[in-house]
Structure 1
Amino acid sequence: MVDVSRKRVSVRVACAEAFVRMNPAARTALRAATLPKGDALVAAQVAGIMAAKQTAALIPLTHPLPLDRVDVRFQWQRDLLRVEAEARTSARTGVEMEAMVGASIAALTIYDMTKALDKGITIESVKLVRKSGGKSGRWTRK
């Protein structure tokens, strides 16, 4: 692991997103919460939060962080479901990986719960959207 002991503790926030593309039948069932496995958005929100909290166990050499907040939100953009995860901490290192893990696992949960209606679901464009805090300060994807 990288030694961060000399870095200042600061409030750090990161936001990541992923997009889930599926067929019209799967979209309709997901929006209506009529999937055989239950309300996929609720399950995906919980899964994303839980995953963000486990980032250090999933990705080698990441620092375990005391997360102050993790939020997972969903927004329809035409035929795509946007999954957004935001993580916040007061620590010596950033929470970009926690946000990206949260968005990824939430998207994978959507896939798992809707795959009976569409085997061709894709998860696209997992990326960091913005971050703040630490020595490098604010960054926003353009």
Structure 2
Amino acid sequence: MTEPRECRRCHKPVVASAADYEVFERMHYVCFHFEFEHQGDPDVECVAGGCPAAGISLPSRLIRTEAVDIVQAGNTVVPAILVLQELGYQLEQQGGTFVAKTGQSRFAADDPVAVLGLVKLAESRRPWRAADAEIDQVLSEFDL
């Protein structure tokens, strides 16, 4: 087993992103991001996908969703559009499809609530696709 390499920015061991040590200029991803990609106040989320400052000004997910009871219906469409716009997405309607774009990312679905779900999927899972074992597990639990 080799010793963890040292981050040239913070001088702490690089463990989680060790496989990308050279790609990130011998730094943690977060250190690399704040050194080369992030502009301005580090506590303000930037446009780079996966910015470590994302959500820093928001309470934790558990607090934000506590006691919420929401069902997808007509009254969720406008709030979904507003959230997508607040997040910086350019939203277009192309026929019956809603498309949200930012940078090189594109999300398309039949309604804005589904588009917002795709954005959250991409934020939450990298890569977003499920592995065969995950698919098998979920299919054993749900009637899809």
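No value in this document is a laboratory result; all are computed from the given coordinates. Since we're looking at a predicted model, the values are computed, not measured. Cβ atoms are built from the backbone, for glycine too; each structure is taken alone.
Could you tell me which structure in 1, 2 was used to calculate distance in nm of label points 7 Å out along Cα→Cβ at positions 26 and 106 as 1.8? Label of the source structure: 1.
Here helix-only ellipticity at 222 nm (-39500 (n - 2.57) for each DSSP H run of 4 or more, over all residues; to 500) has been calculated and equals -8000, so which of 1, 2 was it run on? Only one of 1, 2 returns -8000 for helix-only ellipticity at 222 nm (-39500 (n - 2.57) for each DSSP H run of 4 or more, over all residues; to 500), namely 2.
Source structure of the calculated read-out (volume of the Cα convex hull per residue in Å³, 102) within 1, 2: 1.
Match the computed value 145 of volume of the Cα convex hull per residue in Å³, for residues 10-89 alone to one of the structures 1, 2, and report its label. It was calculated from structure 2. Taking 4, 17, 17, 15, 16, 15, 8, 6, 1 as the value of P(r) over Cα pairs in 5 Å bins from 0, in percent, for residues 34-81 alone derived from one of the structures shown (1, 2), identify that structure. Clearly, the read-out refers to 2.
Which structure, out of 1, 2, was relative contact order in percent (Cα under 8 Å, 6 or more apart) derived from, given a value of 41? Here the read-out was taken from 1.
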